[in-house]
Structure 1
Amino acid sequence: MSTPTADVSVRIAWAEDAAAIADVQIRAWAEQYADVLPPEAIPADPGPIAAAWRESLAKPADARNRVLVALERNRVVGFAITTPASDPDCDPIADGELTELTVDPADRGRGHGSRLLQAAAETLEADKFTRAVTWTITSDDRRRAFLVSAGWAADSAHRELDLDGSGETTVKQVRLHTALA
């Protein structure tokens, strides 16, 4: 007798996924940035975020901008974004970037993040990138450990983002990278 397995998958996001992606983003960011940002800096209304997602999914700025969604049955439980790397020391032809890897906090620990990360790497490879980079908050040891366990490593790049332009709301990040071929 076999045990039932979850119906899980990863696919390219559709514009119709915008509201579900926004909902996941709101829940994940509330947890991810709780110790980093003041509560008023974390979006709470999914409406404007869903509208922005709908627009970007309908008309990507670059053919190599991809959004992937992790599904459990037909429910979006996470998403990843891949794009050409934009850092000044990166080659936008050879270097791709994983700009977002987010799994709903209620759905973590079920393999969705690993599936998304693998699909993102395969998508970047299919787009002819040979290296991938991603940025992570310096204090997010869990995310960094997850990426390192998947073969990513820190390089010498780091940055501090001023999120509101005032210098009051900043976040420090470190860049990780991995070979794709």
Structure 2
Amino acid sequence: MSADTLHFVVLIGSLRKDSINAAVARTLPSLVPEGVNVSFLGSIGDFPHYNADVQDEGFPEPVLKMAAQIKASDGVIIVTPEYNYSVPGVLKNAIDWLSRLSPQPFTGKPLAIQTASPGAIGGARAQYHLRQMLVFLDAFVLNKPEIMIGQSTQKVDPEKLVLTDAKTGAYITKQISALADLARRLRS
């Protein structure tokens, strides 16, 4: 890997083994443009429920490990479903834990959001709420292109659990290229 190569980490907002969003995320290494690589963060399911009393005893190791990986990266890609017009509780819990650290790992970090849903609007409401949280944490959330994969069950192979829709894949590549451009601008 060259010194000019950007390294993005991927945070998956679902715990489900057969998650459509995890399938999209698994496809990302094949969609990144030249000069970019991605790796996956650990499971947010390893975080305990946020509790200030637990925090007072010390941050859990999975939280510290993920924060260090985010801090060391050139950017973050969050791939998440929408639950009840918002983000999954487990993702909100992870953000609550990570937000308590100092230095805050999302501060100044270029970040892209991707959502997939069997419904028509592809997780747009989850993105809206996630953007609100991340703006508060001072992340640089990429505005465009937005990735909201509607009718996602028709775009993911249900057995291999990978994205199969070439048009969607090409659009994701555009988003990651835009994230790379943002990361390089912020770096200089």
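Since every read-out is calculated from the coordinates, none of them should be taken as a lab result. Quantities reported herein were computed from a predicted structural model and do not represent experimental measurements. Cβ atoms are built from the backbone, for glycine too; each structure is taken alone.
Quick rundown of the values:
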| item | result |
| --- | --- |
| Which entry (1, 2) yields the derived value 19 for relative contact order in percent (Cα under 8 Å, 6 or more apart) | 1 |
| With mean count of other Cβ atoms within 10 Å over residues 39-46 derived as 12.5, matching label from 1, 2 | 1 |
| Source structure (of 1, 2) for Kirkwood radius over Cα pairs in Å, computed value 17.1 | 1 |
| Per mean count of other Cβ atoms within 10 Å over residues 95-102, the highest-valued of structures 1, 2 | 1 |
| Entry that produces -9000 once helix-only ellipticity at 222 nm (-39500 (n - 2.57) for each DSSP H run of 4 or more, over all residues; to 500) is calculated, selected from 1, 2 | 1 |
